[in-house]
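Input: structures, listed below.
Derivation of every value follows stated rules applied to the coordinates shown; laboratory data play no part. Note that this is a predicted model, so its numbers are computed, not measured. Cβ atoms are built from the backbone, for glycine too; each structure is taken alone.
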Structure P
Amino acid sequence: MNWRGHSWLALAARLYLGWVFVYACLHKIAYPGMFALDIATYDILPLWVINLAAVTLPWVELFAGAMLIVGFRVRGASLAVAGMMVMFMVAIVIALDKGLGMACGCFASQTTEEDPISFLTVLRDSGWLFLAVYVAIFDRNAIGIDRLQKKRRNPHG
């Protein structure tokens, strides 16, 4: 599994995932109240957790996405993204099971007609989960800050 191509495939996956997560968090950071309503609509979390989640989760998305883009602590960032994807997918499946007709809230507070949740949403998120797991498993010599730091520590190896 030490194929040199993993670094390049993982770089493409990292840049894409990083962009997705940075893009997804921008509206949530700018409008935490709207994001709190999106979270509340899923009807999963207790009310006292909703505002905390609405304020902190977008920043976690931002940092994980930025770390993937610059190649810093890639394994940790990709595992964070994978964990968030699992959490998002579970929330969507629960909402679908409850029969909630609602927007995802993934990228912005949108009307149900524009971005309704469905099993296609779960399928899309599964693809992003796969990319995050691929990066976590196979990107052992991440192109970016991690690789530069490794070379600085061991310039001859």
Structure Q
Amino acid sequence: MKKKESFYAILFLLWGLAAGMVSPVQTAINAKLRVAVGSPVMATLISFFVGSLVLVPVTLIMNRKLTFELQVIRKSPWWLWIGGVLGIIFVISNILLLPALGSELTVVAIICGQMVIAMLIDHFGWFGVARHKINWQRIAGLVLLIAGVILIQRF
């Protein structure tokens, strides 16, 4: 691997690590928001609303517009448009799981679920991603991750 490619790989891994750190913080904040407003659904709505308020100026700064070609809707597969719904499921689940499981167990349970589906997406090339076959090393990594969940849950 070239130095420049290696630098970007490390940079992107650090970015991923930082993004991963945001998720438990968001979950803890949204769980408290649920208590404050009395509803996990309302807390999720507020979270998405505030996020959307931030996204409008960010989109204007980065794209210089808030529009896209409407024919994209007709020409694209149906599943391209459900990301927001999946985000709602994710956020509500986090809000409900954190008080029941605690922050650590909530995060690792979700990471295990993410790894299972990520392996399947990579293996089968779903959603147009590059295919990476499931092999024994990947399975071993998943088993170790699941073992981590069990250890965290027990101790």
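Annotations for the structure displayed:
- For -27500 (helix-only ellipticity at 222 nm (-39500 (n - 2.57) for each DSSP H run of 4 or more, over all residues; to 500), calculated) the corresponding structure among P, Q: Q
- Answer label among P, Q for the case where Rg and Dmax of the Cα atoms in Å, calculated from the coordinates, equals 17.2, 59: P
- Among P, Q, structure where distance in nm of label points 7 Å out along Cα→Cβ at positions 14 and 70 as derived comes to 1.2: P
- Origin of the value 20, where relative contact order in percent (Cα under 8 Å, 6 or more apart) was derived from one of P, Q: Q
- Among P, Q, which structure scores highest (criterion: mean count of other Cβ atoms within 10 Å over residues 54-61): P
- For mean count of other Cβ atoms within 10 Å over residues 6-13 computed as 17.5, the structure of P, Q it came from: P
- Of structures P, Q, the largest value of mean count of other Cβ atoms within 10 Å over residues 62-69 belongs to P.
- Which entry (P, Q) yields the derived value 71 for percent of Cα pairs over 11 Å apart, for residues 38-77 alone: Q
- When mean count of other Cβ atoms within 10 Å over residues 94-101 is worked out for each of P, Q, structure Q gives the greatest result.
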